[in-house]
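Pasting the structures here.
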Structure 1
């Protein structure tokens, strides 16, 4: 049985829209970024052993969400870029009552971890959600994951156990 944690942040909870870590910048994704986002998500979870037992189900869920997000006129996704290379991504669900607004969570390529990129992506994601009218942003992650321990508690994230399987939630 997988234990999940539901993190919540109030709109604008210490999240700044300025999420740049020179020379890395965070910006909204464009339609042409879909392949780069997919590569980042695949790579980020492939090297994270904490997801190994659900990796197939997780990958199907994430790639389904990438397709749905990029099928819209303006993809609800932020990317971290180093030059022209996408090195991080955060897929978002802008539906106010969505159980998980941070569909992928902030994902960063392994060689760019521990540089504040995930925190910058989370901050920018929370700011984007607040600007989109989300009063309480929600992010689901696996209990004891790196995200649950080091990333989601930032910006005053409050956690509680989550019942159910978020990987069954349909794409936005």
Structure 2
């Protein structure tokens, strides 16, 4: 059984319609460590050794967050800048993450068709998250097919979100159990 680390970041969780429910769907799974970065580091003073130990002790790393301004919330960028350092995650001697899996779990406000050359975002979501994929590649990690919830601002929380939360729980469970990507 693989160990899964969910790195969660939502800077306004009290306003969350979707991410909070997705988080609730996986936070109680066995062999899954749920780690809310804003809760752990409200001052952004990230404990790098602690975070690196968490990464080393898990096989699958899940980055869960809303898609803000075509990127991650600020704390994820800060976390990556500090934790994924040369000599640890990449470069000479930086093999700590080799062979681990990276799963991107995101909510996007716009509908899927808006993330295309014909849509108002002008490019695909794959193009927009390519820096994350390249980060995983540089760290020797396998970048798994992302779990993306499109149209998060329009979803009916009572009717449409529970199946999405169940799908994420199933995906994380399958990864934990080594049954799929």
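What follows draws every value from the coordinates through simple rules; no lab data is involved. Keep in mind that this is a model prediction, so the values were computed, not measured. Cβ atoms are built from the backbone, for glycine too; each structure is taken alone.
Out of 1, 2, which one gives 27 for relative contact order in percent (Cα under 8 Å, 6 or more apart) as computed from the coordinates?
Only structure 2 yields this read-out.
Here Cα Rg over 2.2 N^0.38 Å was calculated and came to 1.00; which of the structures 1, 2 was it taken from?
2
Comparing distance in nm of label points 7 Å out along Cα→Cβ at positions 106 and 122 across structures 1, 2, which is largest?
By distance in nm of label points 7 Å out along Cα→Cβ at positions 106 and 122, the leading structure of 1, 2 is 2.
Give the label, chosen from 1, 2, of the structure having the highest value of distance in nm of label points 7 Å out along Cα→Cβ at positions 42 and 74.
1
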